[in-house]
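Throughout, read-outs are computed from the coordinates displayed, never taken from laboratory work. The shown structure was predicted, so the numbers you read here are calculated from the model rather than taken from an experiment. Cβ atoms are built from the backbone, for glycine too; each structure is taken alone.
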Structure I
Amino acid sequence: MTGLALGLVLISAVAHAGWNYIAKRASAGPVFNWLFDSLSVCVCLPLGIIQLLVAPVALQPVAAVFIVVMNTIVDIVYAFLDPRVRLS
């Protein structure tokens, strides 16, 4: 494993632990998660679009739609099966 890969894994681990700590301490509960997720989309979507414009991926549109639909289905099923998630 290269030093860069190890560094990225360690940074990811610290970021994940930090997120868990902040999310569990937040008094707003689900509202905090929704706000954070919305902020993440606002930050990551432009970066993803730039990445696709700079170095396009050779992925067929049908495959891309399939991946998005399957991810959505998995997220919805997870939300219904996880007893900690409130859907109200």
Structure II
Amino acid sequence: MRTLDEVRWMALNSTEALIRASREEGIEKGIEKGIEKERIRVIFEALALRNIEVAPNVRCRIEKCRDMDALNTWFRRAMMSDPNDPVFRMTH
């Protein structure tokens, strides 16, 4: 049988491990969110530099996107598409 002090020590260690894991997970999520926000900012910066107007519904889709593969696709389109290409214009 374990003593009360042993049980307390085990509980404390388990709690500390859980806190560390939660903190690390929170940091990772924060970093991911920061990367997403920066990618979105760069997409709009590239479009602005190329004088490509973005329809409000397309802007909203890009701003709400949390899929890095999709954001990378939007970035490539922003960098390489013809300014007259309708990809960033009003879509239904």
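Below is a table of values for the structure above.
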item: Of the structures I, II, the one that 162 was derived from, the read-out being volume of the Cα convex hull per residue in Å³; result: I
item: Among I, II, which structure scores highest (criterion: distance in nm of label points 7 Å out along Cα→Cβ at positions 1 and 73); result: II
item: Top of I, II by FRET efficiency 1/(1 + (r/R0)^6) of positions 9 and 41 (r between Cβ atoms, R0 = 41 Å, to 0.05), largest first; result: I
